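Since every read-out is calculated from the coordinates, none of them should be taken as a lab result. Because the structure is predicted, anything quoted here is derived from the model rather than measured.
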Structure 1
Amino acid sequence: MHTVKRIVNGKELSFETGRFAKLADAAVMVRFGDSMVLVTAVANQDPKVDIDFMPLTCDYREKQASSGKIPGGFFRREGKPTTKEVLSSRLIDRPLRPLFAKDWRCETQIIANVYSYDLENETDVLATTGASAALVASNIPWGGPISCVRVGRANGEFIVNPTLEETKNSDLDIIVAGTTSSIVMVEGSSHEISEADFVAAMEFAHVWIKELNAMQLELAALVNPTKREVIVTEPPAEFVTLIKAAVTSKIHAQIRTDSSKEARTAFRKEIKQLALDSVAEVVAANEEYAALKIEKVVGGILKKIEAAEMREMILSEGRRLDGRKTDQIRPIASEVGLLPRTHGSALFTRGETQSLTSVTLGTKRDQQLIDGLLPTYESRYMLHYNFPPFSTGEAGRFGFTSRRETGHGDLAERALLNFIPSEEEFPYTIRIVSDILESNGSSSMATVCAGSLALFNAGVPMKKAVSGIAMGLILEGDRVAVLSDILGDEDFLGDMDFKVTGTNDGITACQMDIKIEGLSVDIMRTALNQAREGRLHILGEMNKTLAAPNELLSDFAPKLTTIQIPVEMIGAVIGPGGEMIRSIVKETGAQIDINDEGMVTVAAINQASGDAALARIREITRPVLLGDTYKGKVKEIREGLGAFVEILPKKQALLHVSQIAYERVENVSDVLSVGDVIDVKVIEIQPDGKLRISMKALLPTPEGYDSSRDERPRPPRRDYNDRGGDRGGDRGGDRRGGGGGRR
């Protein structure tokens with residue numbers, strides 16, 4: 001058993017191996033505070049010879065027991081991965097994948113399980129660093145280590161691996177992964193920070209990355225694993241010679257034709273057939289080539305030739321596949337309000353990338369319930385990204401959400417998050433849905449732009465518009481070209497995909513993936529400054545379509561009105577078992593939500609429905625004033641006294657028998673029955689809060705009515721000294737008369 005330790009942000013970080021999961025190629029338990037993640041690494045012995053990609057899978061799972069919770073749902077066990085788990089799995093994969101040898105074909109699996117969570121120290125960065133530690137401590141050949149840290153900032157000071165509370169008070173939340181020499185991945189969001197501050201955060205992160213990498217190397221030295229050999233496979237040299245001779249000049253000419261994606265796809269099919277024809281004779285004459293998958297071998301050679309030609313054109317001529325300069329943005333077109341029944345919509349097109357985005361406004365009951373390691377909470381803002389196969393002109397699997405879609409949607413969601421108005425300002429639940437209709441690079445950034453426009457169109461009071469841009473990189477030795485608004489082919493054949501979103505005033509979110517061993521801070525600084533110019537250009541084009549939120553909501557959006565009621569009246573509005581609030585909903589058609597502070601939100605499709613519900617609530621909660629009138633329900637009858645009438649929920653008043661009518665009422669039940677609804681007026685509020693009401697006060701006064709006889713007269717008190725013999729009988733009668741008078 002081996003353990004290495006360091007102090008990070010005042011807490012001990014440790015890597016331990018040799019104690020858990022000993023049949024895995026390597027298993028490392030990472031502990032930071034009381035958060036613990038076990039990361040295992042396993043690679044099969046036999047390589048997959050029929051594939052042309054690195055067979056790596058990374059899975060991150062959270063055990064709800066780790067934070068003392070039992071999962072919800074019928075089965076009471078963990079089910080399909082949550083959004084947080086999917087995003088964390090991607091977080092592990094992205095910095096690890098570029099550092100595997102290009103010829104490694106053994107299926108490799110990284111699994112990270114959270115076994116203890118202290119509700120303070122996040123586990124996603126621990127899992128990523130732990131995955132690297134497991135790989136360097138295993139026999140799996142890999143080019144690491146890498147380490148992953150989260151960076152926050154409070155009071156102008158950067159914080160490494162901040163707690164949840166520190167993150168809440170931070171103006172940035174950025175995850176950085178890197179080798180000892182360079183940055184390989186960036187992911188995060190911020191409150192409009194500057195490019196200079198962003199670079200400073202990267203430099204701060206890299207100091208700690210180097211320290212954690214040293215920890216892993218120390219652990220590897222203790223374990224001293226023997227690494228497996230990578231079987232290097234190269235295509236036959238004569239294949240390369242023949243294919244280069246047949247196609248290089250054609251590729252050289254074609255990439256300079258400023259063609260569309262569709263034309264380039266058609267050309268690739270044509271050139272592939274030409275390449276196959278060029279080696280057909282050699283294949284037929286040599287039995288040793290019979291076992292080769294010729295189409296895959298040829299495809300690999302063509303990819304290298306095309307990449308080399310494209311990269312050289314960009315580096316030498318500053319010219320790109322569609323004829324643009326390195327810092328030039330594709331033509332932009334946008335329109336809003338094209339979907340008549342949605343609450344907001346926008347179509348954003350940049351080159352051959354297009355997003356059709358809609359906004360739906362809902363009520364509090366539409367909020368999403370988030371159940372994870374933290375206490376369950378609700379989210380009132382969500383963004384969903386869909387990438388159907390037709391967007392790339394292909395047929396493919398449809399109907400499920402891929403990890404890529406989840407990740408792209410999360411990036412766009414974070415880009416807009418800080419500009420979603422608070423619930424107090426705008427009490428709606430907000431859902432944005434982006435459907436990618438065309439894709440040729442940077443569809444997630446098109447989603448940010450379309451989402452911002454759709455929110456404006458929906459009348460969501462955002463303070464600023466947000467745009468996004470994807471940057472690329474071509475790096476050959478000392479020659480560097482940073483590309484603005486990359487195409488799909490430039491992403492595929494280039495070295496970097498760096499997405500940056502923001503406003504006129506700063507960066508709001510970012511995501512960077514590197515396909516080479518790393519990226520220097522100087523190159524990142526150049527990319528960020530070039531991204532800013534592109535971002536501002538895109539914002540200018542968006543503002544030509546819609547520069548501020550619409551003042552009015554869609555006619556089809558629910559009309560939300562909020563009122564504050566006394567906390568003690570919440571029960572009255574809800575009623576016993578919810579009876580009162582259900583009756584209001586049924587009668588008016590509105591939706592009603594009440595929070596614990598007495599804030600009532602009424603949602604209705606039309607104003608009349610909302611006004612009717614508000615009127616009922618105000619009627620129930622208004623204070624009882626002398627002289628006010630109410631519709632009350634008779635709850636109890638007491639002969640000789642009167643009736644008790646509920647004028648408000650849980651608020652009863654006495655209707656004395658003398659206040660029922662101007663004429664004398666002998667029996668109350670002759671006039672009233674339990675359940676009757678009657679109009680009454682408050683005629684007395686006693687110091688103890690008891691109420692007396694009157695039906696008579698709302699009736700027209702009969703002609704000749706003597707107001708001095710408004711109440712039953714009390715019998716005169718007798719002189720018991722004159723008629724002592726009758727004292728007992730008179731006293732009994734006096735009690736009855738007096739009782740009636742008091743009633």
Structure 2
Amino acid sequence: MSNATPTLPEAMQRAVAAYEHGRLGEADELARAILGVRPDYFDALHLIAVINARQRRLDEALAGYDCALAVQRDHAGVLCNRGVTLHDLRRFDEALASYDRALAVQPDYAEALFNRGITLQELKRFDEALASYDRALVLRPTYAEAFSNRGNTLHELKRFDEALASYDRALALRPDHAGAFSNRGNTLHELKRFDEALASYDRALALQPDHAGAFYNRGMTLHELKRFDEALVSYDRAVAVQPDHAEALCNRGNVLLDLKRFDEALASYERAVAVRPNYTEALCNRGMALRELKRPGEALASYDRALATRPDHVEAFYCRGVVLRELKRLDEALASYDQALALQPDYFDALNNRGVTLHELKRFPEALASYDRALAVRPDYAPALTNRGVTLHQLRRLDEALVCYDYALAVNPGYVDGHFNKSLLQLLKGDYDVGWREYEWRRWKEENLTLFKRDFTQSLWLGQTAIEGKTILLHSEQGFGDTIQFCRYAPLVAERGARVLLEVPVQLKDLMTSLAGVAEIIAAPDKPPDFDLHCPLPSLPLALATRIESIPARVPYFTVAPEILGRWTNAVGPERNLRIGLVWSGSSAHKGDAIRSISLRSLLPLVDLDAEFVSLQKEVRGDDLATLKERDDIVHFGDKLETFADTAAVIANLDLVISVDTSVAHLAGALAKPVWVLLPFLPDFRWLLDREDSPWYPTARLFRQQAPGDWSGVIRRVVIELEKLLQVCAERVSA
């Protein structure tokens with residue numbers, strides 16, 4: 001047995017054998033020992049560099065390759081491996097130069113051509129990458145990896161059928177190529193062949209059960225198929241295999257967003273951003289989750305972070321505009337939409353929402369132009385058609401608005417907003433036949449689904465069946481004014497032989513006790529007793545086939561309980577002059593409050609007349625409160641008006657009520673008290689068009705704006721008419 005010291009070639013053989021058996025430390029030690037004897041030993045320098053690359057010590061690996069090349073300048077293998085390391089360091093141009101040097105030395109070097117293709121693909125130079133893979137395949141026609149990567153490049157070039165053929169060639173050569181099956185699934189996904197895509201992902205996972213990419217891609221296809229729960233499971237499997245898979249975490253959040261599990265979606269986006277702090281899509285989608293969670297300030301911050309990472313991210317500008325509009329920061333919202341459109345001029349969602357924002361800014365011609373731009377891109381875009389109709393509606397170009405609504409419904413017959421807005425237009429015009437039928441779509445508007453949804457197991461009654469002997473629940477659905485207006489139908493329902501239960505907000509319960517035909521009143525949210533059928537109050541005009549000429553307008557349909565009336569008669573005190581109630585604003589939460597409410601200061605020309613004035617306001621805003629404190633000639637009860645029965649009792653002690661379009665106007669009309677209603681240029685549908693009277697309230701007189709926003713003209717006419725009334729009263733007294 002010989003104990004002779006091994007020669008350097010023998011030591012090198014041992015080092016290579018150790019490397020091939022995975023004993024990297026031993027291989028490294030042997031190679032370094034060789035270099036201790038001969039510092040320029042090429043194979044040892046190369047092996048140490050390869051070991052460093054395998055252990056992801058990339059800078060050391062690159063230095064090692066350079067040392068090897070200093071010894072043997074034109075070694076194609078070292079140049080190729082050096083290119084791989086430069087690629088991994090994301091120094092792509094240098095990687096290409098290294099591959100090109102290798103190929104200059106060895107033109108038939110298939111691996112160098114293959115790796116060169118990978119780097120070109122990373123640089124999105126797809127045509128050049130394809131040419132590089134093709135050259136590799138000419139040299140080695142059985143190169144399965146090259147066929148697979150060639151498929152990836154063809155996929156990026158959107159040459160999907162050719163990509164599919166390339167994956168199939170790879171799989172014919174290597175049927176156990178899990179990556180090729182996974183990527184083949186991606187191409188089938190793009191071709192909308194979703195079931196085949198899923199089958200391809202499943203083949204990949206059968207071969208490699210821990211293939212995170214296949215789980216991720218499978219999740220995307222299931223998401224596309226709206227199989228959300230299965231998609232979530234697939235993303236969870238991807239993350240279980242690869243906890244730092246940022247894309248899977250982000251897309252998992254997208255599924256949770258679709259499932260309306262917003263807190264969980266946010267947590268998933270947070271994990272994605274923790275893995276990759278500058279992940280633009282995750283930051284943008286995180287903003288969407290925060291918006292849904294009603295955390296708009298944080299949503300804006302998330303969009304801003306997304307834009308800091310990618311200033312050309314169109315979706316982030318768009319979503320930022322949505323939040324700013326919801327915050328009523330309309331000018332900023334408009335600027336954000338404009339930034340999105342500067343990047344993508346045909347972004348029809350941004351054009352549509354820009355139109356909505358311009359509408360809210362009352363820049364109606366510009367809003368129409370924005371909708372027209374959206375419709376030039378997508379003529380069948382129902383939201384833009386409907387919103388264009390809403391702007392034309394606001395301008396009282398009603399025939400044109402109706403054309404827009406009808407076109408929207410022609411392209412999307414189930415479009416809720418189209419039906420609802422058409423109903424408002426037809427009701428405003430007095431076409432009650434179409435209007436009430438279309439008005440039923442109100443209950444399916446997105447913002448009304450929670451507000452109006454009732455989980456009754458009993459059937460909805462809309463007049464289609466006999467109700468004699470049945471118990472029916474009539475229930476409030478919208479504001480106080482709607483309830484006061486439509487509760488008039490309760491006696492008519494009772495006349496059909498039904499036992500009528502009436503559910504109303506607690507503030508209206510005392511008032512409703514005097515309504516004829518009602519067996520029992522329930523104050524929401526108390527549980528009603530058993531009933532057979534139900535009907536929302538605003539659906540009763542449809543159920544009872546109401547037309548203009550058949551509106552049940554017998555007033556009063558309320559009376560005030562004597563004890564409440566007596567208490568408020570004492571509070572109001574003896575009448576010394578014509579006594580007038582004033583209401584100048586409604587709820588600030590009302591969607592149309594900006595066009596229907598005015599300031600108390602606007603009404604002071606009335607208050608300066610020789611009459612007594614009583615404020616019927618419950619909610620008083622800051623500026624109006626200051627005006628009230630300046631005037632000692634307006635009696636104000638404020639929070640002492642606890643219920644509508646209290647307000648009704650005060651109204652009973654008045655001669656006239658002057659009100660903007662609020663619930664008090666309805667209450668005065670229902671009590672048969674003279675009421676002058678101040679209306680905007682485009683009024684609510686119930687006041688109809690171009691008439692001074694109301695078929696709903698015989699004692700009402702309507703004062704309408706003659707131009708949008710022109711309250712001063714309305715007030716001037718009211719002052720003139722009030723002066724006439726005061727003159728008549730004075731003449732009666734003197735007579």
Structure 3
Amino acid sequence: MSEAPFRESGPILFGAAYYAEYHVTDRTEADLDLMQQAGFSIIRVGESVWSTWEPREGVFDLDWLHPVLDGAHRRGIAVILGTPTYAVPPWMQRSYPEVAAEAATGRPVPWGSRQEVYFGHPTFRFFAERIIREIVEQYADHPAIIGYQVDNEPGLRLFHNRSAFIGFVDRLKERYGDVDTLNREWGLTYWSHRIADWSELWLPDGNSLPQYDLEWRRYQAELTEDFIRWQAAIVRESARPDQFVTTCMAYPRPAIDDRAVAKHLDVTAGNPYYSMQDHLDATKRLSPETAWTTSGVAGLFRQADRLFSSRQSRFLVTETDAQSIGFSYTNSPPWPGQLKMAAFSLISRGAAMIEYWHWHTIPYGAETYWGGVLPHSLEPGRVYREIADIGRDLAALGTALDGFEPDADVAMLWSNDSRWAFEFFPPLARGGEGDPASYERIFDSFYAGVIESGAQARILHVAQALAQGPAELARRYPVLIAAGLYAASDDALDLLREYAAAGGHLILGPRTAYADELARARVAVAPDRLHDAAGVRYEEYSNVATPVVVDGLGESNEGQEPSGTGWIDGLIIDGAQALATYRHPEFGRFPAMTTSEHGAGRITVVGTVPSPSMASALAAWAIRDRVADALVPDRELPVVVASGRTSNGSRAWFLFNWSGEDRVASLHDRAMDATTGAVFDPDTEVRLRAWSARILVQATADHGS
């Protein structure tokens with residue numbers, strides 16, 4: 001790590017990615033003036049234009065960025081400088097075609113987009129290291145630069161290049177030692193897959209074994225981790241000690257383990273994109289517009305909590321929506337007020353920087369309709385004015401969020417291994433086919449229940465939970481949810497059981513504890529290592545094409561009866577208490593939800609993917625003490641409250657009205673508006689206009705701890 005990791009104090013950084021080189025005319029000074037007027041304190045530059053930095057092999061043009069950096073510095077705007085290794089110049093693909101990535105064995109990725117290269121190829125590494133050193137050495141001493149972004153959204157591809165496959169075999173040799181062990185651990189007797197020598201291991205293109213695939217995905221994530229580690233080390237050789245190093249992660253990428261990559265960075269950074277307009281109405285449920293966006297309030301919060309989870313610390317938002325984001329046919333700019341709500345939402349879960357993609361909407365190229373702060377006309381409009389309003393609020397907020405750490409009423413376990421396993425063997429169906437997003441569907445159903453019940457979540461990687469141990473987990477998080485934790489080690493499952501014994505309330509969702517760390521179905525009563533403590537087991541399970549109504553959970557939410565969706569485990573009670581049942585002639589034989597005391601705590605088992613009303617009812621029952629109840633106890637959707645502690649012990653509160661109609665929030669305690677200074681006494685009703693958010697602060701540290 002560098003000597004000076006990213007600072008946890010100071011105002012929230014605010015700005016956009018800026019590419020003066022994309023303009024058809026020179027308007028750097030005008031742009032920077034507009035940024036200054038909008039309260040910008042940060043821009044990101046340089047990461048997309050290798051062919052500008054090095055127009056011909058070995059011929060460098062390094063001075064063109066100076067006017068941008070100098071102008072930014074004069075206006076007090078800091079800069080993150082990116083390395084351009086994700087978008088290679090045409091001369092490389094013409095002169096060195098061997099660096100092309102292979103999407104399948106022997107099938108190179110066609111040129112003409114980005115990230116078409118195999119970044120493990122030594123020829124690419126040579127040129128990449130050279131351009132990184134040229135750029136960083138040129139600009140490291142510039143006073144505007146506070147940090148570096150290496151590469152951009154790494155992990156886009158699974159590499160089928162021959163050298164990558166050889167490396168995969170070497171990794172297997174290191175892990176398993178000999179082919180006999182591999183044959184046994186992978187069950188290669190099946191379908192005559194036993195190998196007598198490592199040279200007989202087949203290529204991934206035709207693979208049908210889940211154990212092979214999981215190890216292949218882990219290996220691909222290690223390639224990405226190594227690439228980012230390698231770049232970060234090069235940058236640090238020339239960077240100043242006070243400059244940080246990061247990369248911007250797109251979390252849905254197939255070849256990235258965010259926790260592993262984040263270990264090599266000074267601060268986590270990522271790109272949460274979300275669908276806007278009615279997608280952010282808390283009273284509506286819509287599908288996301290694109291594969292890389294989420295829909296709904298809970299989806300936006302989950303993205304932020306995932307960013308926090310990578311290092312369990314504050315993070316940078318390097319890209320997020322300004323106007324419409326996506327294809328030429330997915331145009332849905334934000335309703336007035338939604339940009340501020342989204343910015344405050346990300347900050348409420350730990351964002352120390354909000355940076356928009358991007359400053360100006362580009363008139364050409366693949367992202368012609370990825371809307372920036374300025375439209376194609378380059379004239380400041382409604383979006384610019386709303387972003388400038390956010391800038392004024394953040395300026396008024398100042399350093400009030402120094403050391404901010406978001407609150408959590410419940411912890412949820414995240415497993416990249418389980419996500420990868422479900423992409424290969426999806427348990428859920430969609431449109432008659434296996435749904436590769438099965439893991440997210442299961443996880444998000446429980447997460448949304450937490451948010452919609454008025455609680456807040458902390459997402460923990462399994463390794464992070466293991467590092468804390470059961471007693472500390474139970475002390476910090478009274479409720480722990482493990483849903484979809486399919487590929488799990490014995491140690492992980494023992495942690496869950498011991499967490500409950502130590503006094504925690506463990507909630508198990510479907511597919512948890514069904515397979516081991518190699519995604520092999522456990523030859524044991526399900527859920528393995530937990531069924532005795534939970535007082536429930538199951539022998540059979542079923543997909544369900546239509547929701548099955550669940551009884552026993554009280555009043556329905558928003559007029560929707562609680563129901564199980566997608567999946568049903570045939571739970572058999574063996575000492576547990578049934579909490580809910582299915583209203584169905586056959587599935588009615590099984591409880592939908594059970595609970596049982598275990599040690600000083602409790603284990604609740606949910607045998608289905610809960611509908612929103614079922615999930616929120618479950619969370620409302622399980623999470624008894626919510627931090628937000630200390631300030632706004634009588635709230636309901638579309639009002640959402642998030643909160644966190646600052647380094648001086650005060651608590652910051654974020655109040656949101658996720659709807660197009662005015663609402664009020666009745667305060668139980670005294671608080672002050674962090675941006676206006678207005679003071680609200682207890683029992684005051686704070687007006688929340690349609691699509692609005694407010695930040696309140698309390699100077700004392702005696703609430704909701």
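Quick notes on this one:
- Test item: percent of Cα pairs over 51 Å apart calculated as 12, pick one of 1, 2, 3: 3
- Origin of the value 10.0, where mean projected area of the Cα convex hull in nm², for residues 507-594 alone was derived from one of 1, 2, 3: 2
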